[in-house]
Structure formats: structure tokens, C-alpha cells
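These are the structures in question, set out in turn.
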Structure P
Amino acid sequence: MENHTIDTSQDLGQLQLDLLKKRKSPVAFSEQEVTKDQLEQIFEAARWAASCFNEQPWRFVVAIKDQGDHYKKVLNGINPHNQNWAQNAPILMLTFAKKTFDMNGKSNMHSWHDVGLAVGNMSAQATAMGLHLHQMAGIVRENILNDFDIPEDYDIVSGIALGYKLDIEDVPEELKPRETKERTRKPFNEFIFDQDWGESSF
């Protein structure tokens with residue numbers, strides 16, 4: 001009998017790649033609620049990120065918009081330029097990296113890298129759920145240190161806004177150029193090299 005089994009691995013791989021291409025960091029968020037179950041799914045994606053010696057050095061301070069003062073404290077840790085749009089997101093976060101290994105107390109020079117991996121997982125999961133995550137380097141470390149009791153063994157890494165994108169017709173005019181800007185990426189030959197630095201066969 002002829003075998004009609006279909007190998008779907010290639011199709012699944014393309015679906016995953018299409019999902020990653022769909023990921024975007026919007027600056028226009030709707031007021032639509034992000035549920036606790038949705039948040040838990042996104043953090044479950046972070047939980048399974050790879051990390052050096054499986055130390056999982058990422059930490060998150062999370063604020064839901066209806067938490068009032070707590071949300072304002074997290075927003076205060078974001079610089080004013082980013083606050084202009086981030087204040088509309090239903091979820092705000094601050095990310096941190098543990099500076100040392102739990103196993104021996106030595107410096108973990110890969111902790112920021114591992115936080116990035118965790119947030120990358122979160123971003124992909126959010127996209128799969130129809131949500132969007134915008135990570136921000138524009139934060140105010142002094143405010144975060146003043147407003148939160150952060151242990152000395154942790155670096156402040158970034159801020160995050162999470163939520164649903166606004167429909168383009170509802171985006172404020174001042175934000176439309178950023179929301180409609182063409183997304184570009186470098187070609188392979190600018191970042192994949194062979195035997196000589198700067199030389200690529202891709």
C-alpha cells in the first residue's frame with residue numbers, strides 16, 4: 001500500500017517564521033484588557049527560555065493599568081518620551097537581570113543576554129496570541145531605584161509595554177508615522193560571515 005503520510009515540518013517551520021516576521025513593537029495601544037490567563041501564558045514562554053547554566057536570571061515587575069499607584073510607579077520608571085504612548089498600554093513591566101550565579105556567587109556576564117532570550121520568547125508568544133510587546137531601553141533608572149526596593153545583585157535592563165494594537169484609523173496623527181513606517185532588516189551578508197570577517201557567501 002502506498003504511504004500517503006504528509007511531512008508537515010516544513011509547513012510548520014514556515015508558519016513559525018511568518019509569526020516572527022509579524023512581530024512588531026507598536027506605539028499605539030488599545031484599552032482592551034489583557035487577562036491574567038493571557039499574562040500567565042506569556043510568562044510561561046519566558047519560563048522556558050534558555051539560560052546559562054539554567055540560572056534563569058530574569059525578573060519582572062508587572063503593573064496592570066487598574067492597579068493605580070503601582071502602575072504609575074512603573075510608568076515613572078519609563079522616560080517621558082516613551083511615557084507619551086506607553087501610558088495607554090494595559091500592562092507595563094520593568095525587567096531585571098541577576099548579576100551573579102546562584103550556584104557559586106560569581107559574576108554572570110550572560111545575564112542580560114538571557115533576559116533578552118526570555119523577552120524574545122514572550123514577544124513571540126504575545127504575537128501568536130494577537131498581542132504585541134514593545135521593549136524599551138528608554139527608562140529612568142534613578143526613578144526605578146527610588147520607587148522600588150531592588151536588591152543590589154540585580155541590574156535594571158528595560159521597560160516593556162504589552163497590549164493590543166490600535167486599529168490604524170484610531171491611531172493619533174502624531175503616532176501614525178511610526179505605526180506605518182516600513183519595517184526593514186539587514187541582508188544576511190551584513191551579519192553572517194564565513195572564514196573572513198565581513199566576507200559572506202550568503
Structure Q
Amino acid sequence: MSEFPFPFFGAGEAKYYMWAEIHVRFEREATSYQRTAIESSCPGPLQDTIDWSEGRQLVVASGLFLHGALARAYPAKTGDEDYLGEDGWFYAAHSRVERFNSAIESWLGYANDHCPVMMAYRGEDSDSGGTEFSRWHEWSVTQLPRLMPELEPILAESIATRQQTHATHMVRGVMSMARRSRAKTSPAPGSGAPMF
């Protein structure tokens with residue numbers, strides 16, 4: 001039995017530039033009661049967009065000025081200050097961002113208690129410096145072979161219909177994370193170590 005309840009690709013200490021977005025794919029469609037419970041417990045900064053339009057797929061996202069929402073939603077630790085970046089944008093104190101990341105993980109656990117989560121995904125924001133991935137993310141990457149029978153039809157449908165959906169965006173993001181993870185752990189060519 002794993003210490004992690006389901007794969008969460010992108011788990012860890014994420015940094016954000018303008019906005020945030022989380023994709024959650026459930027094992028089955030949530031009931032209206034479950035949807036209400038999951039929506040109402042979603043971290044406030046992610047309640048600007050709540051989209052169940054693809055059945056088992058939920059997308060929650062912030063508005064464009066995420067850091068302002070973080071400053072209103074979470075207290076900062078003493079001595080940790082909000083600041084203006086060199087680009088002129090307002091940035092919430094690091095401790096506020098940490099509290100937001102923790103709130104996301106708690107909310108995903110709560111959602112899973114109401115309706116089983118197959119997987120969750122948060123893309124890296126390269127404009128902000130990306131994510132310091134946690135063990136939960138690293139474990140999630142090892143679960144990808146088990147998930148492929150569910151994910152391959154999503155990509156096949158996207159190719160057939162030539163339509164990008166929230167689900168295909170999530171699957172492509174997960175595949176990209178897995179490729180980067182594999183590239184980091186693969187031995188260099190010519191090192192004598194076997195390539196997988």
C-alpha cells in the first residue's frame with residue numbers, strides 16, 4: 001500500500017507567476033452532492049474557474065492576479081513580506097505561497113474522500129521558476145505505466161477529433177513531465193550504463 005492516495009503530477013513547492021490551475025480526473029463521475037462538497041472546499045484563489053464540463057474531469061483555476069488573491073487568503077509568517085518584482089508585478093510572501101500549496105494538497109485529499117481521484121495534475125510555471133517536486137510527484141511518475149490504459153484513449157480521441165480538451169491538456173502535460181523526469185534519471189550516452 002502506497003503512502004500516497006493517488007498520483008499527483010506536479011506535487012511539491014510550486015511557484016506561480018500570474019495564475020494557477022489544477023486538473024483532477026476522478027475514477028467516476030461525481031454526484032451533484034459530491035461536486036458541491038468538492039467545489040465548496042476548493043482553495044479560494046482557485047475558485048475563479050470551476051469546470052466539470054468533461055464529466056470525470058475537473059479543472060479549477062485562479063484569475064490572472066493570483067498573488068493578490070494569495071495575499072488576501074493566507075497570512076504571511078512574521079518577517080516574510082510581499083514584494084514588487086523587477087517586472088513590476090506584485091508577489092505574495094513565500095509563506096503565503098507555501099500555505100496555498102499545502103491547501104491544494106489538503107483539498108485534493110478531501111476531494112478523494114468524497115469521490116475517488118484517479119490522478120491530479122499541476123503544470124510547472126516556468127515563468128516563475130517552476131516547481132520543487134516532492135516525493136509524491138516522483139512516486140506519481142512511476143505510476144504512469146499503470147495509468148496508460150486510461151490515458152491513451154484520451155489522446156487518441158483528441159487526435160481523431162482534432163480537439164484540445166482539459167483532459168488532453170492534462171495528459172500531454174503529464175507525459176511531458178514524465179519525459180523530463182526520465183531524462184534527468186537516464187545515464188548519459190557513452191557512460192556504459194544501459195539505456196531504458
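In table form, for the structure just shown:
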quantity: If relative contact order in percent (Cα under 8 Å, 6 or more apart) is computed and equals 27, the structure in P, Q; calculated: P
quantity: Identity of the structure behind 17.8, 57 (criterion: Rg and Dmax of the Cα atoms in Å, calculated), options P, Q; calculated: Q
quantity: With mean count of other Cβ atoms within 10 Å over residues 81-88 derived as 17.1, matching label from P, Q; calculated: P
quantity: Distance in nm of label points 7 Å out along Cα→Cβ at positions 9 and 89 - highest-scoring structure of P, Q; calculated: P
quantity: Computed 54, 32, 23 for Cα extents along the principal axes in Å, for residues 65-176 alone - originating structure among P, Q; calculated: P
quantity: Read-out helix-only ellipticity at 222 nm (-39500 (n - 2.57) for each DSSP H run of 4 or more, over all residues; to 500), computed value -14000, structure in P, Q; calculated: Q
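Readers should treat all values here as calculations from the given coordinates under stated rules, not as data from a laboratory. Note that the structure is a prediction, hence the values are computed from the model and not measured. Cβ atoms are built from the backbone, for glycine too; each structure is taken alone.
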